[in-house]
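Okay, got some structures for you below.
What follows is calculated from the coordinates using simple rules that are stated; it is not laboratory data. Quick caveat: nothing in here was measured; it's all calculated off a predicted structure. Cβ atoms are built from the backbone, for glycine too; each structure is taken alone.
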Structure P
Amino acid sequence: MIAGVCAGLADYFGFNLKATRVLAVISLFMAMPITLIAYFGAVFLIPATSEDKKPPSYDAEFRRAVRAAPAQTLGDVRRRYQSLDRRLATLERYVTSSRFNLDQEFRKL
């Protein structure tokens, strides 16, 4: 809530915002000087984002998922492309087959 450090870190790494803030408060009670130095260091070192900028051209949910679980997300993408590749191969086999030519002739009737 102060300078948006927890919100920025939660968004960047794909963490839950409330959990990030709770962890920040717990670390503040357990190691106050180190936490304060790290927090205010992050305030000055991490660039701020403006509220009036246009929405990103990429899928924010996908990027968040990649940050949270990159192996799982990329595995899902790989499976989707493999499925699309199989469908495309089936389509190519059909279009180059004699059955396709026969179906085209029936449609012309």
Structure Q
Amino acid sequence: MAQTEGFVTESDNTVTVVLDTNLTPELVEEGFVREIISKIQTMRKEADFEVTDHINVYQDNSDKIAEILKAHADEIKDEVLAEHIMLGQMGGYAKEWNINGEKVMLGVEKTTDK
């Protein structure tokens, strides 16, 4: 059986399964969203926040990450209990990350908003 780049095949007797392993722009963007959420959750833990604490999120130094945060703001806010996402500014516990090759500064701080 021939293998084609971007596809993986596996056969067992008379059954063959083919998986498309090409990354679409949507899949790449979803990967960025998952990584951003993971980094924010890591920062919450490092800053010693309680799991129920609501936070503000700050982002700076990456237009690409800013666009992803804007496009997926509701999903990200729900996942990390964020009340606000502030783009182009920094505050709270801040840290530089490399997210899929994009350098970005992220910050988190507890908020009194509920």
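Work out the source of -24500 here, i.e. which of P, Q gives that when helix-only ellipticity at 222 nm (-39500 (n - 2.57) for each DSSP H run of 4 or more, over all residues; to 500) is computed.
Numbers: P: -24500; Q: -11000.
Source structure for this number: P.
Taking 12.0 as the value of mean projected area of the Cα convex hull in nm² derived from one of the structures shown (P, Q), identify that structure.
The structure behind it is P.
Comparing FRET efficiency 1/(1 + (r/R0)^6) of positions 32 and 88 (r between Cβ atoms, R0 = 35 Å, to 0.05) across P, Q, which structure shows the greatest value?
Q
If relative contact order in percent (Cα under 8 Å, 6 or more apart) is calculated from each of P, Q, which structure is the one that comes out at 23?
Only structure P yields this read-out.
Compute distance in nm of label points 7 Å out along Cα→Cβ at positions 24 and 96 for each of P, Q and report the one that scores greatest.
Working: P: 5.8; Q: 3.6.
Looking at the calculated values, the largest one is P.
To test your reading of the models, identify which of P, Q gives -0.72, -0.78, -0.95 for log10 I(q)/I(0) by the Debye sum over Cα atoms at q = 0.18, 0.20, 0.30 Å⁻¹, for residues 40-79 alone when calculated. Provide the component values of the computation, followed by the final result.
Values: P: -0.72, -0.78, -0.95; Q: -0.57, -0.69, -1.10.
It traces back to P.
Which structure, out of P, Q, was mean count of other Cβ atoms within 10 Å over residues 8-15 derived from, given a value of 8.4?
Q
Given that distance in nm of label points 7 Å out along Cα→Cβ at positions 16 and 48, derived from a single structure, equals 3.0, which label among P, Q identifies that structure?
P
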